[in-house]
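Chemist: What follows is a set of structures to go through.
Every read-out reported here was derived from the displayed coordinates using simple, explicitly stated rules and does not represent laboratory data. If you're wondering where the values come from, they're calculated on a predicted model, not measured in any experiment. Cβ atoms are built from the backbone, for glycine too; each structure is taken alone.
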Structure 1
Amino acid sequence: MHINKIGHHQQHDDQFQIHRPKGSGDYLLLLVFTPSQMILEQKKVIQISPFFILYNLNTPQIYGAWKSAYMDDWIHLSFNTHDLLMLDKLHIPMDTPVSIHDAEELSDIIKAMVYEFHAAHTFSEENLSLYLHLLLNRMGEYFYTPNPSPYFSGMNKLRGTVYNEPYKEYPIDDMAAALNLSRSSFLHMYSSFFNTGFHADLIRARIEYSKELLISTGFPVYQIAEMCGYHSNIHFFRQFKSLTGLTPTQFRTRKHS
């Protein structure tokens with residue numbers, strides 16, 4: 001595999017749009033941090049939570065900002081047959097947005113890759129290859145479970161919905177019923193699959209969403225709390241500080257300084 005071009009934390013305004021109806025002539029990996037919209041199979045898709053997508057060769061690349069400023073990491077790639085077999089082994093899909101709970105983990109790898117790409121070190125090419133394999137392995141982990149279960153697919157889809165729409169209400173009994181599980185079985189399986197409880201995961205999803213709104217919009221903090229599904233500003237402030245160590249205002253100030 002070969003990296004043709006690469007960028008890290010590229011920022012644009014709320015009018016940013018990419019329109020490549022015939023693709024870019026190579027494979028494109030996007031890691032998107034902000035709410036965005038795209039056209040996939042001639043349908044408009046809105047993504048609220050951070051996600052990655054790997055565009056196949058010649059797939060139309062039509063995407064951009066949605067109601068706020070836009071930020072992403074991106075890599076234009078060339079793959080050979082062996083590389084494509086590796087992607088298949090990792091179960092990484094093409095042309096499919098994949099919601100993720102820790103975009104910065106992947107972004108840190110891309111940041112190191114950008115440095116190596118522009119460096120003139122003796123082992124830059126080898127380092128880039130190692131970083132790229134690490135990045136793809138990390139992406140592949142989103143599709144791997146050590147204990148396959150007939151409930152995992154439905155549970156994983158549910159988790160993607162939670163991270164994509166964290167501002168909604170998610171009654172435990174309703175979600176359990178949708179998967180034909182009891183309340184206790186649902187909570188036990190969720191914790192087993194994702195190493196975190198459902199309520200803790202929902203809080204994290206809401207705080208991650210609030211961080212993006214704090215960075216990319218000018219909405220007041222109390223309004224962002226409501227947009228993230230909170231009915232109490234105090235409850236939002238406490239959970240935000242518990243996870244980040246900062247108040248929402250402190251977080252916004254530091255990101256904008």
Structure 2
Amino acid sequence: MLEKQKYRQLKDNLRAYKSILVAISGGVDSAFLLGAAIDALGPDNVLAVNFHAAFHGEGELTAVRELATRFNCRLEVIGDNGLLGNVDFCANPPNRCYICKHTILEKLLALAEQKGLAIVAEGSNADDLLDYRPGMQAVRELHVLSPLQTAGLTKQEIRQLSRDLGMSAWNKPSSPCLCSRIPYGSPITFTKLRQIEFGEKFLKEAGFLEVRLRHHDHLARIEIPIDKMADLLSAHMLSKVQSYMRKLGFQYVTLDLQGFRSGSLNEVLRF
């Protein structure tokens with residue numbers, strides 16, 4: 001099968017390096033890349049590194065630690081001590097991800113040099129080339145590798161291979177950083193990030209595993225799959241959701257009738 005050929009090519013590409021630092025988020029892509037790197041180079045030649053900031057939910061850090069334990073690999077966590085104090089980043093321009101990615105990758109490159117590791121790799125896949133991804137500019141500028149893209153691996157192929165290889169994260173829903181729930185131009189604040197995190201956690205625990213809570217100041221816009229809308233609109237659930245969102249500080253609570261979709265805030269951009 002084509003995806004298995006791509007996986008062999010991925011490992012062959014990774015074997016060109018003696019050692020590697022893999023940036024991991026706890027999601028399916030970076031988990032798959034970490035597994036491939038360990039398979040290709042052995043655990044002693046791989047360092048997993050997670051960058052953890054206020055715009056990442058606490059559950060993500062737990063997932064990263066569990067992942068490192070399962071792979072029996074070295075893990076370092078770098079805490080953010082500057083992005084939420086960066087005026088340009090918090091202004092939330094359309095190239096916000098570039099500012100963030102550049103900051104993170106500079107830290108990872110410095111750590112790789114300190115540890116004597118040959119390269120830094122991150123987990124963007126081939127599908128990311130089809131979307132608005134300003135962070136990829138930072139990847140190119142800093143000469144960080146995107147091995148999954150180089151091998152031509154799509155999200156669907158990565159999930160299938162992860163399942164075949166027994167990786168538990170194979171069906172984990174995508175979860176971009178919490179800043180992606182705030183419209184461009186609307187300032188990023190710690191309060192907004194916590195409202196989003198707690199609101200999405202509540203909705204997931206209520207059974208809506210694929211969900212985005214878009215933060216429009218006093219208005220919460222909920223995105224869930226269309227086939228789940230009837231569940232949310234039941235009188236009992238509607239009352240619970242409305243009550244909880246108002247406790248978080250939202251004055252208005254809305255349901256997006258287009259349903260769940262990744263990157264919906266990019267729809268206002270003109271490429």
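Chemist: Supply the structure label, taken from 1, 2, corresponding to mean count of other Cβ atoms within 10 Å over residues 22-29 with the calculated value 17.5.
Modeler: 1
Chemist: Matching task: 1.9 is the computed value of distance in nm of label points 7 Å out along Cα→Cβ at positions 118 and 134. Pick the structure from 1, 2. Walk me through the numbers before you get to the answer.
Modeler: Working: 1: 1.9; 2: 3.5.
Of the structures listed, the value fits 1.
Chemist: Check the numbers for Rg/Rh (Cα atoms, Kirkwood Rh), for residues 62-213 alone across 1, 2 and tell me which is largest.
Modeler: Going through 1, 2 one by one, Rg/Rh (Cα atoms, Kirkwood Rh), for residues 62-213 alone is largest in 1.
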